[in-house]
Structure P
Amino acid sequence: MGMHIAIVTDAWEPQVNGVVRTLSTVRAVLETQGHQVSVISPDQYHSLPCPSYPEIRLALAGKKRVATRLDELAPDAVHVATEGPLGLAARNYCVARGIEFTTAYHTHFPEYLSKRTHLPSGAFWPYIRWFHRPASAIMVATESVREELRAHGLTQLRHWSRGVDLDQFSPDVVPPDLYWNLPRPIQLYAGRVAVEKNIEAFLQSSHPGSKVVVGDGPALGHLRREFPEVHFLGRQSGRALAACYAGADVFVFPSRTDTFGLVMIEALACGTPVAAYPVAGPRDILTARTGAMDEDLALAIRRALRLERDDCLALGRSYTWEASAGQFLSALACLEDHDPSEMPRAA
């Protein structure tokens, strides 16, 4: 018998980012396994654009409206995915009623806010500790995040990795037409085009060849003006995105704040090695045979170009959404009340 799971999130479609892709894909997998997944998200309420990040909508729901919705749903489990207005209302609802719930730490939230407000990241950690402390489990994707949260006294941690759609992301996809005429090596960035992604560090790197940026976001206009020699392809998805990965010689991941980096494993699943800074996220995912990390990004790119694509492919294909959904399910607070034989297992 399937479970009814409520996911409360401030990040949802039509936003395009790793959190949205993770939640929407895991939801789809769980539904194919017979579970019902209800999502409470900003598109269901009046909302305002987030200052400095208008693509993110801040729901004007209020705690009573969220409480009413959760009362109507009466789910078996509540997962609070984000620390924004909806997540806060759901967290407080569960605490007030003594309902067990889970949370997830998707983003280095204090560092993210520091980039946008120019305040020290330490100013935001009290809120993070307060927000997550009542959760029965906090889902984290990597060991680095686990260590960081433990250092802040948050210890009820459960592993929740990410996956790749292996039907779409493979080395067999034909590269975009643009690639055939570009000087090699083709160095690719894909993801949100925003200040916290540190894309300028990549575009300023000195390694020869061609630089390609796939994605959209608030920093796109500035980067187009600042780096006219760079090829900006806009937002891509599905096979078109896979083609960008598969045809590139190296995938460059310049972010210092991502907790995981879904785009890295998508690139690896297309056989493309990764160059990155030696920070959390890349350190948790990459091996010496699949990526190169250095504080000198140009040096990391040069080293990554020497790696074997078959090794990258093998690592990328080890991540599946079925396994990710199984990990999510096992962390839900209500599982102890259900017969484990009824629960789908991770792949």
Structure Q
Amino acid sequence: MTVSAVMPVHADTATFRRAVAAVAAADPPFHEVIVACDGPAPGAAEAARAAGARVIARAVPEGPAAARNAGAREAAGDVLFFVDSDVAVRPDVVSRIREAMSPPDVDAVVGLYDDRPPAPNFLSQYKNLLQRFIHLTARPAGTSFWGACGAVRREAFRAVGGFDERFRTPSVEDIDLGYRLTNAGFHVQFTEHLEVTHLKRWTLVSLLESDILRRAVPWTWLLMRESKIYPDLNLRYRHRAAGAAAFLLVAALALSWARPLALWLAAASVTLLVGIDRPMWRFFRARRGPRFASAAIAWHWVYYLYSTLTLLVAVLLYPFVGRRAVGARWRRPALDRIERHDPT
């Protein structure tokens, strides 16, 4: 099994240089390392070539989905490993990909962030550990893909048309790919044995922009296009219940000024939230201590609130903006099934 690494990049940064150096240092090595520059990025191209990568240069930036597709078109490996330019892989990454994809019925695998993000600030630690917890507790058989650290068989990727290039900014293009793979009968597997280090430093602005504009809004539209909710990752039933509980908590506290009995509803909401998030609090506590865990859960309740509000707004905007943004639902070709291992 040969594995090609594909990394999109739009600018030359110290983070990118660390990321491409880590991919180039894999042992055993990748069959090839392809860096797709999304627009003019001469410094990044030079750094990639110096690390031994093959560079695909795109004159006009069209987004990470188009850049990944450009790299994938040039890849010769049996498996395509997509990795972001702010992620550092481990030296044994190729062996771990081959092990995870050794079962013939596994068409794609999704890894996870490790618990050692280099950025020390609270939001970076919280966001990284949250994403790790979500992936660790996900169902092994998933429905979503992940562009930061995900591998897919080349024929499966080609069969569904690759990433949807209508997503011009980093958002849910990888989730969309996972849904199309699942709908086509391919199998996506989550694995905790494929870990990477996320080098990104999160700030309040970047976190809210990502959570609301890059994820919550387009993801809601994607689910409305699909006409179903895939109960995976942070769309599981308990997460939906937590969002409703956070919304009720704020509403009950506001109402309590006029109706003191509403405090009982607030207390019930807090009890539900504590019960739902107890495993997450234990996870945070085991890695960063009780003070961090308590602060992280408090901020996570804020996350539940603005995510729920965003969902409601996104639903209202779908007929006017969202339907056009995510396009029509992908459907199978005319054939009754997609033949696997078809090189055409």
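Every number here is computed from the coordinates shown, using simple stated rules; none is lab data. Computed from a prediction, not measured in an experiment: that's the story for all the values here. Cβ atoms are built from the backbone, for glycine too; each structure is taken alone.
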For FRET efficiency 1/(1 + (r/R0)^6) of positions 150 and 294 (r between Cβ atoms, R0 = 30 Å, to 0.05), which of P, Q scores largest? P
Suppose distance in nm of label points 7 Å out along Cα→Cβ at positions 86 and 126 works out to 1.7; of P, Q, which structure was it derived from? Q
Quick one: mean count of other Cβ atoms within 10 Å over residues 118-125 came out at 12.4 when computed from one of P, Q, so which one is it? P
Could you tell me which structure in P, Q was used to calculate helix-only ellipticity at 222 nm (-39500 (n - 2.57) for each DSSP H run of 4 or more, over all residues; to 500) as -10500? P
Which entry (P, Q) yields the derived value 15.9 for mean count of other Cβ atoms within 10 Å over residues 30-37: P
P, Q: which one has mean count of other Cβ atoms within 10 Å over residues 22-29, as calculated, at 17.1? Q
Work out the source of 5.0 here, i.e. which of P, Q gives that when distance in nm of label points 7 Å out along Cα→Cβ at positions 38 and 278 is computed. P
Mean count of other Cβ atoms within 10 Å over residues 134-141 - structure with the largest value, from P, Q: P
